[in-house]
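Participant: There are structures below to look over.
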Structure P
Amino acid sequence: MLIFSDTNMKIKFQLNQLSAVSDDVKKNINKNIVLISGEMGAGKTTLIKEILKSMNVIDNVSSPTFSIINEYNTSKGDLIYHMDLYRIKSMNELDSIGLHEYLQSGNMCILEWGEMIESIIESEFNKFVITKEDELRIIEKIK
């Protein structure tokens, strides 16, 4: 079940519709920095994997939960950074991984748990929030 709002993108869906939903999310990405927020188990990583697949990533896509940052190549030779900030405990850790350099690289940066750095991002960004509603998910573009 897909439902679109006229003002912002808002989609209600079942997990088996994730591939179609990821195409709609991709169409609504118009910045190089993309924050994906939502509670644990909402489907952030799974959604990002589908988005990366639709962006023609040629590398094996895996969760960056422990590595914090994964770098992927596309068939066009572009770089995409996928970051998972769940394990970051302080802003000093962000400096040590070179977060600002990644964000200022001009390459696509997709961040899970990005709400924790929203206030320090100096560039414009897109933000999507996934919520769970029983067996359904709702994804909404906030920014």
Structure Q
Amino acid sequence: MKKLIWAPVVFLFTAGILFTTCDTPSQKVENAEADVVEAKEDLVQAQQDYLADVENYRQQTAERVAANNKSIADFNARIEAEKGQAKADYKMKIAELEKKNSDLKMKLDNYKVESKDQWETFKTEFSRDMDQLGEALRDLTVKNN
């Protein structure tokens, strides 16, 4: 007799839990709409962060290009005292570095914002090129001292 009473109680309890945890179709639609709105907000925020990163990097690089231009101008002023072939060699090396510096600036200015993956690749390559240019400038000025 006890088994007979417990079976319907367990069945009703399980059925009650199932019915209370199930969402109605309208609740499912509302939840889906809320998820879509949240996903759109996340996408907008990610896009804004990406564009801010691009602008910040451009600002930092413009500062580095300006610093390179200043180093080149300072070095040009120092080599004016040099004579003959040494001065000509330095002028030629400086002209190459000036061209690299202006090419890098133009490359950054002409970069079109596309995707985050392409931006990360571009940024890595561009930073490497800027570092190499900075090293070349330091090496040139150290050899002169």
Structure R
Amino acid sequence: MRIAIASDHAAIEMKAALVDWLNDAGHDVDDLGPMTGDSVDYPDFGYKLAAAVASGAAERGVALCGSGIGISMAVNRNPACRCALVSESLSARLSREHNDANIIAMGARLVGIEIAKDCLDVFLKTEFGGDRHQRRVDKLSAPQNAGVNI
């Protein structure tokens, strides 16, 4: 699977560990940065990640920052992206099964590397459940289909 990954400076070490782990698992990984621990703005990297997934350059994405909150907000500004902030594997599974999430977000200051690997493994292996969930997922990218104008 082709996976894009991006972080901010707070998650640079977790990103490096996950890039190695994903490569070892046979995935094609596109590291969108940053490449150093210098302070950066998470929206810049969240938007870059969202563009990679939305364009089809990557099938899935991994978004990392200190808490995972800021970068997930940036990614979710793109209507083609469904980024789920998770901290354990059940949420990772449900984000795929029920929400067809295409990007997973985690906080490096909150989640250890082994839990992050477990979440990511479950996220990548879980299929979307479709059926009753599809109409809900369709509304995520088109709020007007829910009777709301944003």
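Since every read-out is calculated from the coordinates, none of them should be taken as a lab result. Just so you know, these numbers come straight off a predicted model, no measurement behind them. Cβ atoms are built from the backbone, for glycine too; each structure is taken alone.
Participant: As an exercise: distance in nm of label points 7 Å out along Cα→Cβ at positions 61 and 77, calculated from one structure in P, Q, R, equals 2.9. Which structure is it? Please report the intermediate quantities before stating the final value.
Facilitator: Numbers: P: 2.3; Q: 2.9; R: 1.1.
That value comes from structure Q.
Participant: So FRET efficiency 1/(1 + (r/R0)^6) of positions 69 and 133 (r between Cβ atoms, R0 = 25 Å, to 0.05), computed for just one structure, reads 0.55; which one of P, Q, R is that?
Facilitator: The read-out comes from structure R.
Participant: For relative contact order in percent (Cα under 8 Å, 6 or more apart), which of the structures P, Q, R scores highest?
Facilitator: Values: P: 34; Q: 26; R: 22.
Looking at the calculated values, the largest one is P.
Participant: Hey, helix-only ellipticity at 222 nm (-39500 (n - 2.57) for each DSSP H run of 4 or more, over all residues; to 500) derived from one of P, Q, R reads -13500; which structure? If you can, show how the numbers build up before the last one.
Facilitator: Numbers: P: -6000; Q: -33000; R: -13500.
Answer by label: R.
Participant: If percent of Cα pairs over 16 Å apart, for residues 13-52 alone computes to 57, which of P, Q, R did it come from? Numbers along the way, then the final one.
Facilitator: Working: P: 32; Q: 57; R: 41.
Corresponding structure: Q.
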